[in-house]
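The following blocks contain the structures, represented as structure tokens.
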Structure I
Amino acid sequence: MDVSNEQVRQALLSVVAFVLSVSFHEFGHAFVADKLGDGLPRAQGRVTLSPLRHIDLLGTIIVPLMATFASGVPFIAWGKPVQTNPNAMTRRFPRVLNNLMVSVAGPLMNLLLAVAISVALVALAKTGHIDHSLAAQIVRFMVVLNISLMFFNLLPIPPLDGGAILAVILPERLATLLLPPLQRYGMLIILILFVTPLGSLLMRPAGRLAAAWSEILMQFVPG
């Protein structure tokens with residue numbers, strides 16, 4: 001397989017962007033759990049933005065790199081999940097609310113990162129410190145990626161954050177009925193989503209939002 005320098009560059013940019021985005025995502029979980037009184041994430045060194053604490057060598061680097069070079073292979077990647085101890089969290093809030101806040105924190109960090117990068121991009125464009133080509137790459141590799149990560153992680157399938165949120169909001173009877181099979185086959189369901197058109201269908205809102213967001217941002221950058 002012939003690999004061009006441009007392919008290598010694009011692959012490295014994709015992986016670097018994913019590493020940074022995953023680090024923010026997992027830091028969000030660890031930070032909120034820590035603030036709620038759970039000492040486990042801090043004890044494991046997860047209350048940090050350092051990528052070294054959040055990456056999974058196989059899932060964050062090796063598999064994504066392989067996917068970028070193999071035609072037709074979906075970009076499958078993951079970070080190291082933050083472990084929490086709900087029993088150690090504050091009693092000021094109901095346990096379900098604590099779990100909900102921790103679960104939402106990861107996708108919320110991806111949204112905040114996309115917003116922060118967008119604001120910085122507009123500021124740089126206004127002062128003439130960024131050109132159209134570089135801005136387009138930043139939008140593609142960071143803004144679009146983080147919007148996609150936010151939506152994907154909110155899908156109501158364990159072990160995604162949306163699965164944890166689903167466990168919190170479902171009535172007890174429905175939770176008892178639906179959660180065990182979802183937890184058992186969650187990874188298989190996610191894999192099926194990656195390799196079938198169903199995944200694209202579910203992620204269509206993310207694609208539309210990312211496209212509209214990108215179009216607005218690029219209007220601030222001279223062509």
Structure II
Amino acid sequence: MRAMILAAGRGERMRPLTDTTPKPLLKVGGKPLIVWHLERLAKAGFKEIVINHAHLGEQIESILGSGAQWGVSIVYSPEKIALETAGGIANALHLLTKDGYESEPFLVVNGDIYTEIDFGQIKTALQPNIEVHLVLVNNPPQHPQGDFSIKEGMLKNAGEQMLTFSGVGVYHPDLFADIVKGESAKLAPLLRKSIDNLRATAQYYQGVWHDIGTPERLQQIDEKLLKHV
């Protein structure tokens with residue numbers, strides 16, 4: 001299975017930090033956010049990783065290089081303008097599905113989160129006839145309404161306990177079949193359609209997860225991690 005790290009966002013709420021540094025390269029606990037992902041993906045057995053980028057993307061390529069220092073092989077998917085989540089994945093689909101991987105699912109993780117989710121545990125989460133498997137977390141203060149719910153392992157658009165999408169999911173390539181390469185597209189409509197077709201599952205993760213959406217939250221998680229170094 002291959003993995004993709006989404007790293008093309010502009011990070012408007014993180015300005016002025018992101019005026020000169022791509023959001024995934026901002027450091028917490030002494031390392032760029034994206035390096036934490038690379039280390040955990042490598043530990044989980046992932047060898048081939050695709051990273052998309054747009055804003056200041058040359059910095060990402062310069063710092064991460066081939067990925068050899070983490071024991072992985074990185075291939076980049078540059079975007080002239082950020083294509084949103086689904087658009088970015090569709091634009092990189094040829095990198096995720098080549099060399100015999102045409103019908104293989106792949107893992108995707110947002111580059112602007114910090115989490116200790118065990119990527120190895122969800123590698124085999126996608127069941128037959130299912131095209132989406134999301135990891136959901138407790139609603140953070142900045143997103144109290146949540147996004148989805150879970151009922152008997154199935155992802156639902158509504159429910160008694162609404163949870164937040166963590167930014168970690170496993171997808172089948174078929175989910176992105178109708179998106180034109182190079183066009184901007186949001187992920188949510190694809191997820192809602194998959195839910196309606198009963199082709200989406202989910203799991204509830206209650207461990208460490210942080211959405212690094214503001215400089216204040218960046219500083220908080222940075223201080224928390226440095227205390228445990």
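Observations on the structure shown:
- Identity of the structure behind 0.95 (criterion: FRET efficiency 1/(1 + (r/R0)^6) of positions 177 and 201 (r between Cβ atoms, R0 = 30 Å, to 0.05), calculated), options I, II: II
- For 42, 41, 31 (Cα extents along the principal axes in Å, calculated) the corresponding structure among I, II: II
- Structure responsible for 17.4, with mean count of other Cβ atoms within 10 Å over residues 25-32 calculated and labels I, II on offer: II
- For -21000 (helix-only ellipticity at 222 nm (-39500 (n - 2.57) for each DSSP H run of 4 or more, over all residues; to 500), calculated) the corresponding structure among I, II: I
- Given 2.5 for distance in nm of label points 7 Å out along Cα→Cβ at positions 89 and 161, calculated: source structure among I, II: II
- Origin of the derived value 27, 42, 31 (P(r) over Cα pairs in 10 Å bins from 0, in percent, for residues 65-104 alone; candidates I, II): II
- Test item: relative contact order in percent (Cα under 8 Å, 6 or more apart) calculated as 21, pick one of I, II: I
- For distance in nm of label points 7 Å out along Cα→Cβ at positions 129 and 169 computed as 2.1, the structure of I, II it came from: II
- With distance in nm of label points 7 Å out along Cα→Cβ at positions 33 and 121 derived as 2.2, matching label from I, II: II
Since every read-out is calculated from the coordinates, none of them should be taken as a lab result. Since this is a predicted model, take the numbers as computed values, not measurements. Cβ atoms are built from the backbone, for glycine too; each structure is taken alone.
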